[in-house]
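Read through the structures below before going on.
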Structure P
Amino acid sequence: MKKNGEMAVRRPDDMHLHVRQGELMKVVVPQTAAVFKRAIIMPNILPPVTSAERLERYRERVVAAAGSASGFEPLMTFKIIPGLSPDVVQELKQAGALAGKLYPEGATTNSEDGVSDVQTIYPVLEEMQRNDIVLSIHGEDPDVFSLDREEAFLPTLRQFSRDFPDLRIVLEHLSSAAAVQAVAELPNVWGTITLHHLELTLDDLLGGELQPHYFCKPIVKRPSDRAAIQRAALSGSPKYFFGSDSAPHPVDRKHAPTARAGIFSAPVAYQGLLRFFGEHDALERIEGFTAVYGADFYGVPKNGDELVVRRQDWTAPDEVGGLVPYHAGEVFPYTVIPGWK
């Protein structure tokens, strides 16, 4: 931070983002586009993104929701479902797909059509490896105890790494020390880290009163898991980069007897990261974590736009279009000033 309390940083990317669809998309996309230049857009909408035509239509809707002034660019993915033909993989790449997303059946929102037997998708993975398309994974086994689901999936991750050595793999939203270690050990596996997994443990979610806006999948875990994730983010290793996993749900689906999993962190994502890195005397590392390592992994150019970060209090919104954001109403020590406007 310069003496005047400001510093310029490269405009960041969000390498794991849910923007939903319909009217909700029009509310949430501008929250990301106000700060982030690009985002990897998740494909678990209804119907899912499983063809070049659906990918192109979804990208057009995201761009329209962002508005032209932001210069926001969605980076598109497709959903790997049982029965997906390997023949469509090249068509999806030509349409702009950077990754195919694997959801185990029943693991999270709109994963009822997910994969239960990974052997059945090997022909698709082989085609993805041949076309240099990233395999993005929600790495949980939904059939085991909730705190153990990520670790229980790691043998499958190691199997993918071994069977497809030239396939670039990203394990999304790391939530356990075991997953952090697996990413460090496997040569063709990288990991994304969310703001909320950097900050929260299970006690924050339900140690006192139940906090539905802290409920996500994979669930936040033990202090030792959080500490491992924090060390990874602060390490400067290019194997770990930012993906918010911002996943909005209407209030009536969060304040409900069966609350939906997902944290709407987009409105506060970068300000929260600034606070985290600042508290650890590591502000100089935020640019690599948010604007370099992810771009290098996906093989896209680094952003040319800049942000100005000012040491000045900024208050998170209490609500956004009827949605309650993560850290609603909290005061953050940094203000972000877009340098491209």
Structure Q
Amino acid sequence: MGPETLAQVLCQIPKMEDKNLLVGIDTSDDAAVYKINDNTALIQTVDFFTPVVDDPYTFGQIAAANSLSDIYAMGGEPKLAMNIICFPNCLSLNIMAEILKGGYDKVKESGALLVGGHTVEDEEPKYGLSVSGFIHPEKILTNNNAQVGDLLVLTKPIGLGIINTAIKADMIDDETYNKAVDVMRTLNKTPKDAMIKVGVNACTDVTGFGLLGHTLEMAEGSNVTIKLYVSKIPMIKKALKLAEMGLVPAGAYSNMSFVGDKVYFSDEIPQNKQDILFDPQTSGGLLISVSNDKADELLRELKDNPFEYAIIGEVIEKGEHPIIVKK
């Protein structure tokens, strides 16, 4: 029988080691980091996916923002980006041009340079970026350094996977659609700048594994338990109603299987809110672990963040479950 999970596949690939490889695949972090010299380290990441909206320019913006987010989650500055695009020959090349324009505008907004890329023919469009960024080797933020006593801050509302499912089913109103698009295409540069100024312990961006999946990686990597308070978590309001209707993407159920029994829900958490916590996000916000004495300063620095942000939980000593969700 062949491998049944991605983890089983990756386990068959020999681990590569180098004294200058500061962050590799060991902790499922957002990107790889390689030390160039005492003052500079290279951050390298790649991401691409199928369209989540019909408008090609908007799709290009969202996919590029999502790719750039991995650099921001490590605390770095993006410098170079290359397009990765899969495109069917049955569609107009004008559509491809609009996707690429959307990506270009987001890369330009980030301050990085778009320097080329690669295109292949495929049955379904896919787009994203390979991004290189820089950071000081001693200032790298990873997802595995949350400390007991830290508070958890989330910088964008969740529920995007549910909203995207509703968009595909033509079951969404214009106001909610515009809100979701704005969330997805907005760079995580503002919260990145805020956490670098304040100094935080750990960070990851919330994307395909959902809030609970990425929280689990942080908890297990840091050897702690993370307690979340669902009443404090920013959520797109319409997503709650849609989840109650059962409009939950398949990826959420995959995330439920991934997290499994590693999360404990208190009895008073309704099912629709549990579903949103598993919901896969597209270009979601940053999940930041910051020491208690710096949390208020971080919130002040986030004043220019365009979306809801909040302290959503705390880091406690490792217990029976890596994640506890309370009301």
*Top of P, Q by mean count of other Cβ atoms within 10 Å over residues 11-18, largest first*: P
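With distance in nm of label points 7 Å out along Cα→Cβ at positions 179 and 283 computed per structure, which member of P, Q shows the largest figure? Walk me through the numbers before you get to the answer.
Numbers: P: 3.0; Q: 1.8.
Comparing P, Q, the top value of distance in nm of label points 7 Å out along Cα→Cβ at positions 179 and 283 belongs to P.
From which structure (P, Q) was relative contact order in percent (Cα under 8 Å, 6 or more apart) calculated, if the value obtained is 18? Walk me through the numbers before you get to the answer.
Numbers: P: 18; Q: 23.
Source structure for this number: P.
Where a number appears in this text, it was derived from the coordinates with a stated rule and is not lab data. Just so you know, these numbers come straight off a predicted model, no measurement behind them. Cβ atoms are built from the backbone, for glycine too; each structure is taken alone.
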